[in-house]
Structure 1
Amino acid sequence: MNISRGGLFIATKRVLPIKTVVDLKFTLPETNREILAEGEVVWSWPAEEKKKSNVSPGMGIKFSSMSEIDLKAIEAYVESVREKMKKKSEGSPR
């Protein structure tokens, strides 16, 4: 999952127009934590553009509203992923 405290990327071939407001409901990976949020499409990469680059089609959503508890859960998840990546890179031979 490509997520940060500010928003997330949704991989899809059916992108929405920029500035579209969306209601989001998703579960953080490796948890049972369901997140409810409101967001806005701030950028998109249509499927047609895939031919021009190796970027997956989809759209960037900026969070505009969510509970403090859900925000803390996202921050904890992002930090856990960061720690796993750090340990992985420290353990790999150079």
Structure 2
Amino acid sequence: MNPSLGFLAGFLWVTLIASVLAYLAYLNLIARIGPDRVAYVVVMVPIVALAVSTAFEDYTWTALSLLGVAVVLLGSILALAGGGSARPAGEPRP
């Protein structure tokens, strides 16, 4: 196997540069909105992947994929709209 220069450049981009940029963005998001809320935002990654696949790979949406997107969005909205962060068990609500 003799990989091309384009393949190697793309591989290095994805494995090094893009990964570092994504991690820095993730840490910045944690600093801005907190780790508890970031956990719910990260669930959106598959939806972004579906959108990218639709745009560039002619992904065909199915009823199941639409249902999955609806469940993820509804869950994220409910979790983020709840306000406040998680409390230890037994701690009263403010």
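Derivation of every value follows stated rules applied to the coordinates shown; laboratory data play no part. It should be emphasised that the depicted structure is a prediction, and the values quoted were computed from it without experimental measurement. Cβ atoms are built from the backbone, for glycine too; each structure is taken alone.
Structure summary
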quantity: Among 1, 2, structure where helix-only ellipticity at 222 nm (-39500 (n - 2.57) for each DSSP H run of 4 or more, over all residues; to 500) as derived comes to -9000; calculated: 1
quantity: Structure responsible for 3.2, with distance in nm of label points 7 Å out along Cα→Cβ at positions 33 and 57 calculated and labels 1, 2 on offer; calculated: 1
quantity: Structure responsible for 46, with percent of Cα pairs over 24 Å apart calculated and labels 1, 2 on offer; calculated: 2
